[in-house]
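Down below are the structures I want you to see.
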Structure 1
Amino acid sequence: MVAGSGNHTVKNLPEPKNQQRGLFDQPAGQARAERLILHVDIDAFFASVEQLLIPALRNRPVIVGSGVIASCSYEARRFGLAAGMSLHKARRLCPSVVVLDGQYPIYRCFAEHVWSVSRRFVCGLETFLDEGYGDATGMGALHGDPLTLGRKLRDAVRGEVSLPVSVGLGANRMMAKIASSSAKPAPRCSSPQVGVVWIRPGCEQEFLANLPIEKLPGVGRKTGEKLRDMNIETVGQLRTLPLPLLRTMFGRRGELLYERSRGRESRIIRPAALPKTISRETTFHEPLCDRKQICGMLFYLLQRAARTVRKHKLLARCVELTIRYDDWTELSAAKALPYPTDDEKQIFPVVLRALKQLHQRRVALRHVGVVLSRFTGEGQEGELFTPPVRLRRRRLCKAVDTIRDRWGHAAIVSGASIELLGRMRQNDYGFVLRTPSLTK
């Protein structure tokens with residue numbers, strides 16, 4: 001049941017006195033015994049923050065992005081605008097739209113405030129930039145049944161941070177995320193009423209049955225095209241395919257689709273665990289062939305990722321490079337590092353070797369990204385003595401981080417990223433990218 005938005009109605013169910021019950025309601029006493037995962041999603045995050053900070057932008061179409069839309073307000077979505085759309089097309093569809101570059105450090109501050117409020121309602125919280133997963137099992141004793149808990153969280157965030165959030169609750173991470181997506185306002189709604197959805201245990205398959213196949217996590221563009229070629233358009237239709245067939249078609253991912261189409265998932269909340277990956281990626285303003293500029297961008301992204309690694313006192317043992325050609329062909333290569341490190345200068349030669357391996361066509365690149373993984377704790381390199389040159393580099397990196405923390409990332413431009421000077425606009429946060437270079 002969508003509480004607060006009224007998007008779902010259910011017929012032919014008994015109604016207790018003084019309360020109408022929906023498909024996804026059940027008595028609070030039963031809910032407390034079930035595993036309950038909560039998903040919080042900040043709606044139209046970047047645009048909502050800008051409208052909060054600049055009152056003149058409220059109730060007006062607003063988009064945040066450089067080159068393409070990173071976030072757009074619900075007033076802008078009424079005109080068909082959506083994330084990933086080019087600004088040229090956005091202005092054509094909505095001539096009155098307000099375009100802002102974005103202030104990503106400010107957005108992170110607002111996100112942290114939202115998560116500090118959310119932690120009062122869950123036992124653990126695993127957060128990303130604009131969404132978080134929490135384990136709310138057993139929290140009913142403090143906050144009531146799941147729908148009441150969700151509404152309290154939503155109202156607390158609205159009251160303390162003044163940002164709209166959608167809240168989804170379910171028996172696992174996947175169902176909670178799908179629930180919060182169902183709670184979001186309609187794309188063409190000019191006055192969004194943020195909702196709360198609880199999918200009670202046992203109703204997962206019924207809820208998923210009529211969802212478009214692309215709504216199921218793990219179904220991307222290519223997978224969706226293959227399934228639609230087989231006339232599989234909904235999650236319910238996907239459930240008719242036997243496991244051996246899905247395994248033959250998609251390998252290990254086929255097994256995941258088989259489980260997820262039935263509302264089952266085993267991923268757990270990891271609020272305090274080491275991150276599996278830290279990545280930075282961006283799309284170029286224009287498809288690029290210049291190898292120096294490509295290398296400059298890769299070094300810049302690697303700097304941003306390595307800075308985050310140092311912030312968490314970690315060392316990476318693997319780096320992966322991803323490139324996307326102008327014809328949308330995407331390639332990736334992962335390389336083990338000679339030793340665990342948090343120094344972009346030590347990692348960059350490995351990235352360059354991967355680039356030489358992947359970029360062999362005479363086609364411009366549209367998108368690049370780097371991913372650091374296989375982390376270990378700082379001081380656990382496995383060596384008895386760290387070479388002096390590495391110790392000096394580590395002290396230098398930390399000194400540079402201190403300067404950037406105080407004066408902004410753009411205070412120091414070094415290494416191959418110097419190639420970007422004069423070619424790309426800068427602000428205090430760094431180079432203004434077409435798509436935000438956000439850590440995952």
Structure 2
Amino acid sequence: MKITLSLSDKISRTTGESEIMLRCSMGRACRLRAKSGIYITPSFWDRKNNQIKSTNRIQTTEVIKASKIKLQLDELCKHIEEESLKIPCEDITRDWLKDIIDEYNHPESHIRASEMPFFEVMDIFIKTESKDSNWKATTAERFITLMHHLRSYEDDRGLTITFKMLDKEFFDDFADFLLKSKEMRNSTNAKNLKLLKWFLRWATLNGYNQNTFFEMYTPGVCKTKGVKAEKKVIVFLNEDELKTVRDFDFSDNKRLEQVRDVFLFCCYSGLRYSDVEHLTQNSVYDDMLHITTIKTNDTITINLNNTTRAILAKYHDEDNPNAKALPVITNQKMNIYLKEMAKICGIDQPITKTYYVGSKRVEETRPKYEWIGTHTGRRTFICNALSKGIAPQMVMKFTGHSDYKAMRPYIDITETAKANAMKLLDD
């Protein structure tokens with residue numbers, strides 16, 4: 001690339017300086033002009049030869065300044081020439097030249113994405129995606145927690161995490177760190193890895209990361225031998241328990257009565273708590289619920305039944321905020337009150353959940369009411385619908401599931417229940 005210089009005729013009234021202009025050419029097909037962003041007093045410019053005048057031996061302040069400008073100009077030209085060798089000739093455009101010049105003059109604002117610190121990129125990811133993708137607060141909190149785990153790992157190992165170092169050894173060692181120092185159960189560990197991969201995909205897509213090993217990595221046996229997966233225990237209310245909750249008289253406790261009604265609505269509609277929370281009276285017409293789900297943004301319609309219809313009618317004339325169809329409280333309070341409600345109803349069958357911390361098997365047995373939460377309603381709907389013989393494909397239309405794999409655990413439960421019921425008929 002050939003670069004020639006010239007001096008603008010415009011003189012700043014403030015500084016008395018003029019800007020040096022650049023003309024870059026690579027044959028006849030590529031001739032570009034651009035402002036250099038470098039200024040000089042016109043008296044120090046040789047217009048005949050289009051260059052800074054040779055400075056005399058008397059080193060005045062102005063002469064020293066002109067010498068520095070010459071050095072700066074030489075470095076800029078060298079920078080442009082070096083960058084031009086890195087790309088095809090057809091990609092050298094006016095915008096490219098302008099960006100290269102600005103990169104030289106303002107390097108602090110042109111840190112290359114692939115060179116940015118790991119945690120700085122992660123912070124950008126959380127702030128950007130939580131805003132642009134309308135994350136729930138809990139999603140942002142999970143990534144912030146992951147960031148704290150990564151910083152703890154960094155401090156414990158005495159290293160600085162970079163994108164380049166994310167190889168198999170890193171992933172195995174990070175998993176080992178979580179298992180040993182945090183005593184983190186395997187399922188939680190797997191969720192953290194899933195979140196980390198989510199971030200790394202975003203970082204790769206946006207030019208911050210060039211190391212794609214994470215796509216090939218699957219958690220296996222790390223330093224802590226014998227890592228085992230957990231079998232998910234699905235807690236739901238069977239028909240008898242559901243009837244007990246439905247028929248229980250809470251007329252003397254309005255708080256628990258409303259919690260019970262909202263929970264029953266989930267049990268008989270299959271909606272997630274987040275969708276019931278946002279359900280308005282305008283969402284109910286033609287004897288159906290018309291929902292755009294919060295989690296997946298899917299648009300679904302669900303027919304009303306006697307129970308959901310009665311619950312909606314019960315609260316139709318109440319002054320609920322923002323025309324909400326039901327008196328829904330926060331998820332946190334709902335989970336607390338649900339346990340209280342279920343305990344009063346006698347939903348106390350012992351349930352044991354087994355999980356692993358590395359190879360260590362841990363069993364936790366509690367009465368059923370302690371395992372109940374807002375999502376139990378949706379699980380109850382799915383399990384009871386399948387038990388009544390409703391086809392999985394139809395249940396999926398109600399719940400908005402698009403992946404048959406997600407229904408498999410529920411189908412296994414109902415098949416086992418059917419087999420046990422058939423055994424009762426044996427002699």
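One table, with the values for the structure above:
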read-out: Winner on distance in nm of label points 7 Å out along Cα→Cβ at positions 168 and 328 once structures 1, 2 are ranked, highest first; value: 2
read-out: Read-out distance in nm of label points 7 Å out along Cα→Cβ at positions 40 and 152, computed value 5.9, structure in 1, 2; value: 2
read-out: Ranking 1, 2 by mean projected area of the Cα convex hull in nm², the structure that comes out highest; value: 2
read-out: Structure (1, 2) behind the derived value 1.8 of distance in nm of label points 7 Å out along Cα→Cβ at positions 280 and 304; value: 2
read-out: For 12 (relative contact order in percent (Cα under 8 Å, 6 or more apart), calculated) the corresponding structure among 1, 2; value: 2
read-out: Source structure (of 1, 2) for helix-only ellipticity at 222 nm (-39500 (n - 2.57) for each DSSP H run of 4 or more, over all residues; to 500), computed value -11000; value: 1
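Read-outs throughout are calculated quantities, based only on the coordinates presented, and are distinct from any laboratory measurement. Just so it is clear, the model here is predicted, and its values are computed rather than measured. Cβ atoms are built from the backbone, for glycine too; each structure is taken alone.
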